[in-house]
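Values quoted throughout were computed directly from the atomic coordinates according to the rules given, and no laboratory measurement underlies them. None of these values were measured; they are calculated from a predicted model. Cβ atoms are built from the backbone, for glycine too; each structure is taken alone.
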Structure P
Amino acid sequence: MSVAGSDSLVRVSRFAHPAGDRHAEVLPEERPPLAPDDLNELAPAIWPRTAVRAGGALTIGGVDVRDLAKHHGTPLFVFDEEDVRSRCRDYRAAFADGEVHYAGKAFLCREVARWIEQEGLGLDVCSAGELAVARSVGFPPARITMHGNNKSLAELEQAVTVGVGHIVVDSFEEIARLGYVAERHGVRPKVLIRVTVGVEAHTHEFIATAHDDQKFGLSLSSGAAAEAARRILALPSLELVGLHSHIGSQISDTAGFEVAARRLAKLLVQIKEEHGVVLPELDLGGGYGIPYVKGDDAPDIKVIADSLREIVGKTCESAGLPIPRLTVEPGRSIIGLGGITLYEVGTVKDVEGLRTYVSIDGGMSDNVRTALYGAEYTSLLASRESRERPALSRLVGKHCESGDIVIRDVWFPADLAPGDLIAVAGTGAYCRSLASNYNYLPKPAVVAVSHGRSRVIVRRETEDDLLRGQL
């Protein structure tokens, strides 16, 4: 049963729900809705690798979603552990001669940090909080890279004293600040310069990060990146070991990465010619896209790896430089497709002549991507199969916002009813990590599924959690 508020009606669900946890959703860009081919079809490129239909219901990791809803409630984030681990192994194989650091901002909790560590990947963190998660499970500090465009003095102190493997500097001010911290503690941290390479990535403007007019990095074209190298090399307390670039997120073609790699390699040459210093590392960031709906392209990781190696190799070889060790920082492409969100249908409202509005118990508090980026998703009726005619629908949340839309145009069977379960694919990245308590809704639980078993890895928030910090 779910309770919307102290004065609201209580609705009885066909699935038992633990203490009040309801949320709402958001809206994608204008694109014609996908044709209603088979409302029960699972597109293997979009759903977790272990997802199948069994007895009419969706199962992931050998676990029936109806059992997940019964035992853990909804909304619910579900992660296919084998899917995530297998993608870690895919990256390790593709970049066997380099380093792969998982971008924790996509989604990080203690259990995911354990998976990443056990699969041999490094970890990219960008706050003291993310670093604390890693430290709490004994993640090796030498395999951690610290990011951030505005690291506080306390965060730099923590990074230096913990002994993180690399710190990516983002401004002249930070170079001076870090140099002071390092000298005071008598250590010499390894430093990368975040370079703004001037690449216009083919992605949403809010997640494009390599053009000059934005907050990240030091511009290559203005000479700021080269000046940063001069300042770091002048400080004996810092060890400059390489360059870093990140051109954006959800990028599906390799052209931008190729341009970035070529420009960074040229800066390596410039630094060698000016200072006689050969930098041994080159970090090309992440941002590799995943398919969210049919027709979406996703770059082949092996193709990307081979292409980047070839470009950097040729540029450095022609300049007489040794080839630097390559590092990449995938987040979404490791965790995104392994996660789904499970919702329960509440109100089904037919607006005659327009569409059917399907309201679920989650929304923009657990998935703000649609509102932020016009994101699109694939979803289906997960608790049973239906051969009813399809109805053009809009999947919406329960928040007090008209823009609280999860999927703007989607086909659901005409017999969709309260109590049915809806699964939304591809929500493993930037959904739980961007979640809020809008309308005072507690954040959903996160469960991992594997070999027919489920376990909670982040517990569901309660109303007590929401009130705990208030005086």
Structure Q
Amino acid sequence: MSIKFYNTRTRKKETFRSLKKGVVRMYTCGPTVYDYAHIGNLRTYFFEDILRRALLANGYRVRHAMNITDVGHLTGDQDFAEDKIERRAEKEGKHPLEIAKFYEHKFLSDLQELNILPPSRLLRASEAISEQIAIIAKLEKKGCIYTDEFAVYFDTSRFPAYGKLTGQKLSEKRTGARAQVVVDEHKRHPSDFALWFFLKGRYKNHILRWPSPWGEGFPGWHIECSAISRKLLGQPFDIHAGGVDHIGTHHTNEIAQSESAFEKPLARFWMHGEFLLIDAKRMGKSEGNLLTLDYLKEKKFSPLDFRYLALTAHYRSKLNFTWQSLESARNARKELEEFTRELLKEKKGRSKGKQQPYALIEKKFMQAMADDLNTPKALSVLWKFIHHYRKSKIRQSAAAYALLLTFDEILGLGLGALKIAYIPASVQQLVNRREEARQKKHWLQADSIREELKKKGWEVKDTPEGPVVTKYY
């Protein structure tokens, strides 16, 4: 089955074909590890996980590389702002790499809780200094850089195609920037960017520092991804992915420096995930409205509830987060788990009817995913299947369970790890008492027992076949 992805570079859907048959080389921009990731950040990594899972489901081997930014990412797109990690280290009285290590560990833990597959290769910016210096040296030979006492800069006028990812010409970018951008007096053009900072001015006491042909200092943010992606995947590679906020500056600068240095494309496909909104505003640290995965857990939601919520929107569409939408996602996920356990019970007993594969349903699901990762449509196919299965007089449970696990290889909701739930005797007694109260129409008593079950971590759902009990996260 052919797969189509939206390519930011061409601004249209294109049939995907890997450079090397059967193998996809994919690079995704990793986090700057100076604080906890918020769920807006995590939505981007979730989209990249769905992309990777869809490729695997279509028979590709995926080499997935990601960086960890532990030096050089400033507090704004303008050069000579504060280094985010150094600022946090100073605030907490710790070494910058100690800060970076702590938040890197927490980030990877969040990915694990969301069932996001870990990258095949992960490399920190501080571990690829020589590779970054090598690219800057190559750019110097090509006349693409200039220096002053503060930094080494990339001269964007030396790359006529600058801005091609956004579709905006360099001349247009300069004109449009006059009113908004504070012009850095050290740069020749507002769009130029620092490749290497010297230990001068704000950075004279910068803790993380390395020697270079131009002077002791540390790398800028953009050069690390060019160096790390090339080191781990070569150039060009198949897919470069990230958030939409990277299109205009970070990814544009990556393209400029990589293609200027090596005179070949950096990546064939550029894919970007949209923002997660809260109260119709972008979620972010600067906006002061971020929510972390730990906070969702404090509110008794599973990380997989958020994963399900993210599945309900296309990755290129904004998703507005509300507690009501997360509650709906939890209910849907629990019903999906309930259906999975129903199939497990039927498999354990005796399935009715001849076992036949659900080839047409599987095809529809895979077609939805092959159409630029259309997860909402794929979920619709899944729920229609569940609805028809439950109404069917012939239960093909083994085939249905196999189909469900095939879908979950992409959805990543952990359905394959589910087992028939063991309900403690004390919990079952409460369920029985509640059912007796309901039969006698003692609604207040029934509601009271429901709350008691909830406090014990169990949720009861009334169905025509009787009460169904599930573990409450």
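A few notes on this one:
- Which of P, Q yields 40, 36, 20 [Cα extents along the principal axes in Å, for residues 105-224 alone, calculated]: P
- Winner on mean count of other Cβ atoms within 10 Å over residues 241-248 once structures P, Q are ranked, highest first: P
- Top of P, Q by relative contact order in percent (Cα under 8 Å, 6 or more apart), largest first: P
- Among P, Q, which structure scores highest (criterion: FRET efficiency 1/(1 + (r/R0)^6) of positions 57 and 425 (r between Cβ atoms, R0 = 30 Å, to 0.05)): P
- Which of P, Q yields -14000 [helix-only ellipticity at 222 nm (-39500 (n - 2.57) for each DSSP H run of 4 or more, over all residues; to 500), calculated]: Q
- Computed 161 for volume of the Cα convex hull per residue in Å³ - originating structure among P, Q: Q
- For Cα Rg over 2.2 N^0.38 Å, for residues 65-112 alone computed as 1.53, the structure of P, Q it came from: P
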